[in-house]
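As structure tokens, here come the structures.
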Structure I
Amino acid sequence: MRQVTDTNRDVIIEEYAGAILDGMDFGSLWDFAFECLVEKKDLLTNDALQDEIVDYYPEILEGIV
């Protein structure tokens with residue numbers, strides 16, 4: 001069995017991530033992607049979040065008080 005080292009860590013992480021994704025059906029992949037996006041966007045400041053939304057999906061902010 002290979003040992004994780006500083007030299008091979010990135011390659012092993014990529015192989016592991018690929019194996020996890022290969023084992024997912026579409027619904028599981030959708031749920032995983034959604035959760036990752038929510039967690040990542042939750043780390044943004046309100047201003048950064050608003051700027052990103054305005055750049056890509058401004059209609060989301062229309063009508064929100």
Structure II
Amino acid sequence: MTLPSYGAAPVAKTFLVIRGLQIACFAGIVGMTASFVCELVSAGISPPSEILGTLTVVSLIRIFAT
């Protein structure tokens with residue numbers, strides 16, 4: 001991503017920083033949810049299909065959107 005040349009550098013830099021924070025938060029949330037599902041499976045409990053479906057869709061969207 002390049003910065004625009006029309007004098008919007010502070011706004012563009014802020015946007016890039018916020019995008020980085022968004023990616024970091026996304027990775028953390030998906031990681032915590034995956035850990036939760038792993039703990040459920042280890043305990044012999046079947047995880048809800050809604051959680052598995054949501055994790056699958058979100059992960060696929062993230063993989064193919066980049």
Name the one structure among I, II that Rg/Rh (Cα atoms, Kirkwood Rh) of 1.18 was derived from. I
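Upon calculation of helix-only ellipticity at 222 nm (-39500 (n - 2.57) for each DSSP H run of 4 or more, over all residues; to 500) from the atomic coordinates, which of the structures I, II produces -21000?
Derived from I, not from the others.
Read the figures in this text as sums done on the coordinates, not as results from a lab. What you are looking at is a predicted structure, and each value in this text was computed from that prediction instead of being measured.
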